[in-house]
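The next part holds the structures, each set out as structure tokens.
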Structure P
Amino acid sequence: MNRRNFFLAGSVVTASGLSIGTGYSAEEPSTADIGYLQDMSVHHLQALSMCRRVLGRDTGDAVQGAATEVLENQAMEVGQMRAWLADWGASTVPPTTVMAWMGANQGAGMPIAMMPGYASDEQLLELSTLSGWDRGRRWLELMRAHHVGGVAMAAQAQNLATSTKVVALAKLQVAAQNFEISQYDLLLAGVYK
């Protein structure tokens with residue numbers, strides 16, 4: 001199995017989450033449900049931006065495959081999360097203060113720039129200015145860190161959210177992103193070393 005097929009196999013896990021919204025009765029969301037969906041949506045939006053910085057560039061087939069998977073799956077998840085927020089009458093505008101729902105900063109939240117795994121403007125600029133496999137390697141490093149932060153938030157959502165569909169989505173995101181992290185580790189230890 002080549003490296004691209006690893007990512008295609010991972011899409012089966014991620015794609016299964018697309019039907020999470022079906023078959024669930026209407027539930028009253030908690031602060032954790034709303035906060036998690038808002039925060040993870042903005043977290044995913046940065047991942048999409050990072051993918052657009054490498055797609056179509058000469059970063060190697062493995063990074064092209066990985067970025068395509070992240071772009072497709074997380075774009076669909078953003079749509080799903082925003083639809084749930086809209087159904088609940090909650091804002092879909094990206095927040096500037098995040099993670100209050102999980103008790104960060106004694107419940108006051110923190111600036112988005114401090115969100116775990118959220119790349120800085122300097123890191124995004126660096127990603128945009130590198131070329132070739134150096135850009136591919138940097139994307140893997142940044143996306144790995146991004147996923148580690150996402151997994152930490154999703155793990156908290158599994159414990160704090162009350163909506164069945166939000167908990168199911170968080171579980172799916174933990175599994176999918178942990179799988180992708182393992183693939184990035186292989187690439188970083190191998191061809192992108």
Structure Q
Amino acid sequence: MSSQASNSKAENSNPPGSIKVLISGRPGIGKSTVFMRVVEGLKLAGLRPCGFYCPEIRIGGVRKGFKIVSLGLPLEGILSYVCGEMDGLSNLTVGKYCVKVDDALSVGLRSLEYAEKECDIVAIDEVGPMELKVRELGRKIWEVLYSPKPTIAVVHIRSFDEVRRTLTSRSLQVLSYIVTESNRDNLHNEIIHRLVGSRWRTL
């Protein structure tokens with residue numbers, strides 16, 4: 001397996017149990033693809049990653065919003081949708097999208113609570129403006145990031161430096177990765193290897 005050392009940074013020297021893996025990069029570069037490959041690889045290594053991810057909703061090739069889908073529980077909802085085009089949306093806005101707070105809480109909050117109690121690693125895609133604008137969900141995301149529980153999180157590029165600095169200041173072991181066109185096809189192997197060590201064999 002080729003090293004991705006130039007694209008990762010280990011900070012501090014806490015035990016592996018406190019490791020926080022942060023993934024970021026420009027929109028459309030493949031962050032979610034890397035994230036899902038890591039999730040599947042962790043499962044193959046015998047671990048239980050749980051949390052949530054937020055795939056796009058596209059209609060006729062046009063992005064209309066985002067779902068919020070649980071990893072670990074049979075839960076799925078709408079995180080956000082174009083304002084005025086769906087009932088039940090809140091007045092919390094990110095660009096042209098309005099957040100559906102009820103679904104964000106019933107799926108996102110419950111999934112993180114479950115992940116903390118029942119799973120080996122917390123997995124979040126993503127830590128971004130939509131997720132953080134929902135107060136209770138945002139509070140829980142930060143609570144998970146601050147905890148000693150191993151966590152892998154996709155972080156919006158505008159929040160990446162702040163999140164990394166904040167976690168490092170709390171003496172957590174932080175591994176940060178920027179997804180690029182040159183590393184995105186194999187980056188998941190590097191991340192999984194750092195998380196599970198000799199138990200992992202490159203796909």
Structure R
Amino acid sequence: MIKKIICFYSLFALLIFSSYSQKFELGLKGGANFATQKISNLTSIESVTGYHLGGFLYFKLPILFGIQLEGQYSTQGSEFQFNQFLNKNSLNYINLPLLIRTDFGPINLHIGPQFGVLLDAFQTINGIKSTIKNQFVNRDFSLIAGMGLRLPSGFGLTIRYVKGLSNITDLNILNSNTKNTMFQISLKYSIIRNDRKKEKTNE
């Protein structure tokens with residue numbers, strides 16, 4: 001169901017914006033997550049390393065900025081000590097960023113919201129893993145701020161900070177507030193890159 005929603009979302013955006021955009025990009029991206037969580041009743045929370053994989057669509061509008069839509073599978077979580085035991089939360093999301101992007105030559109800046117759908121959640125205590133999805137709500141809402149660098153041959157690098165804005169804990173089960181936070185480093189590859197302005201210049 002989630003895959004169908006992402007495909008419909010992408011195709012709809014492609015049809016609407018491609019007719020009006022000065023530049024269009026379609027590509028793949030993936031990389032590392034350095035994720036942690038802010039938990040209201042805990043301190044000394046450590047980050048965990050995960051990954052993200054997905055794709056993106058970018059439309060440069062005939063104004064100062066363009067719109068970048070993304071869909072990605074993302075592994076997140078944190079580590080912390082609780083009752084003298086080492087705990088690790090592992091949460092898997094489908095994240096859907098909706099970003100405003102401004103390009104300055106090969107560099108771009110982007111900012112915007114991210115909507116997350118929880119797929120699975122697990123907790124590992126001293127090596128024993130159990131599911132804890134019922135302790136979390138099924139959605140997440142974050143704010144993204146980042147910078148990208150265009151590389152030769154259709155490649156690019158992206159660094160961004162993702163700050164969770166909504167509580168992801170089910171308060172009917174746990175008496176604590178939890179928010180996701182992470183840094184992301186991504187390598188992207190543009191399968192299609194159409195720059196209409198450049199094409200007109202070359203005519």
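Derivation of every value follows stated rules applied to the coordinates shown; laboratory data play no part. On a predicted model such as this, the values are computed, not experimentally measured, just so you know.
Have a look at P, Q, R and say which one yields -3500 for helix-only ellipticity at 222 nm (-39500 (n - 2.57) for each DSSP H run of 4 or more, over all residues; to 500), as calculated.
R
To which of P, Q, R does the computed value 30 (relative contact order in percent (Cα under 8 Å, 6 or more apart)) belong? Provide the component values of the computation, followed by the final result.
Values: P: 30; Q: 35; R: 21.
It traces back to P.
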